[in-house]
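J.: The next part holds the structures, each set out as structure tokens.
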Structure I
Amino acid sequence: MPTEEANQLLNRTSFSQVAANNPGFTWNSRSSEVAGQLPLQTIPLMTARGVTVGFARCEINVTTPGKIAFRFNSIAGLEVRIDGIPTEPAAEFSTTLDTGLHTITVTIDSAKRTDPLQLELLDLKVGGNAELVNR
């Protein structure tokens, strides 16, 4: 949420702090549409260091460790971090994850993105298994 504390933190540090579970950032739930897209207008925006950005995150539960694959509908204007670690931007990508909960945090540059946000978990013939956690 675009609070004064969050804005001060972002102006003093970097956008990566949002993915670090810093208690200075608060989150509110948003629901995607039936087709799985999260409309950009539902994501609160804030301006920090001259850039207007929004942040979204979700959790996945990895039930079988291994390679987990993802797909974005578009990577325009996105930075992605899994458990706080930057991930190379790609429409489809995979990473190896251990069993347990993992947080995916997306930074959205509103000047570079007009498409709604959609992230899918993909099935791999050889790899781990994960499911989206609804909260």
Structure II
Amino acid sequence: MQAVYEPDFTPKAHTQTIIDAYKIYKAAWFPLATANLTNMQGFNMDWNKNNGGDHGAQKRFESKNTGHVQILWCTKQRGVAFAIEHGGYLHVASTKGDSMAFFGLLSPKAEKGYYDAQGEWVKTGEQRLLCNCLAMEAGTVYRIKAVTA
């Protein structure tokens, strides 16, 4: 595994990507820590030399599923994203201003926010989905009511 900084503590090419990813993981720590692994998906995680080097593919489209939701994700700027279905909600975030489309949601709106130290959701805003699509703000965690069995 490669380090985040050079031996002289100067940043590597992927340092900011790691910092940006940590920000969204920290804001969604509770579902990341408690959700079933089969309900978690990562996007643009194939970081090999044949696929964009140390910071994911520049442009990428992926389709993945959580328990009840199909997610279509697209980046044009090396975004790294996740989707976690937990507690009747789909939690999504990306390090860049990417987009996601969904099949299997109950709500036409997404809450913006984060989980506090007690594992409680703190809502900081709201955004409407347009035709089940979400234009994501970089570094923002969203929570959307999902279909539950």
Structure III
Amino acid sequence: MRELAASFRAAILSARDDFPPYLKRKFSAFPKDCCGHASVLLALYLSDSGFADVRYVYNGRRGLSIDDSHAWVEVGRIIVDITADQFADNPSPVIATEERSWHSGFYGEQHRLEILGDFAEEVKQNYEKAYAAIRNRLPRE
């Protein structure tokens, strides 16, 4: 799982200049402030790769401002996080673990079960274009 996530993160870095304008701007400072977008795209990839029980998770952080929030993906009990290094207290760029100590510092647990189901059509199209650009950069299976 960690290798898949690391490959996906590398593909984002390679493909972000080909993203639609809104996502291209958001990903210009990757991983900072794009954990939600990156997690949506990662969830699409993991679902397409045959993993079941893929969930998008978005939380705030205890004791800090509302701006200190974070998103990641969970596959069953495994946390898959490709943007945790935007926080000084977790410099690892890719996390794939059942260990929840760092992530448990966030609260709220807003899960999105249908990965693109809640988005407007234009937003879905932007994600689909970005996802296609990322898929073109991933190693062929």
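Quick note: the coordinates plus some simple rules give every number you see, no bench work behind them. Remember, it's a predicted structure, so these values are computed and weren't measured experimentally. Cβ atoms are built from the backbone, for glycine too; each structure is taken alone.
J.: For the read-out distance in nm of label points 7 Å out along Cα→Cβ at positions 7 and 111, a value of 1.8 was computed from one structure; give its label from I, II, III.
T.: I
J.: Can you tell which of I, II, III yields 3.1 when distance in nm of label points 7 Å out along Cα→Cβ at positions 39 and 127 is derived from it? Intermediate results must be reported in sequence, preceding the final value.
T.: Details: I: 3.1; II: 2.3; III: 1.2.
Here the read-out was taken from I.
J.: When percent of Cα pairs over 16 Å apart, for residues 15-78 alone is calculated, the result is 56; to which of the structures I, II, III does this value belong?
T.: Only structure II yields this read-out.
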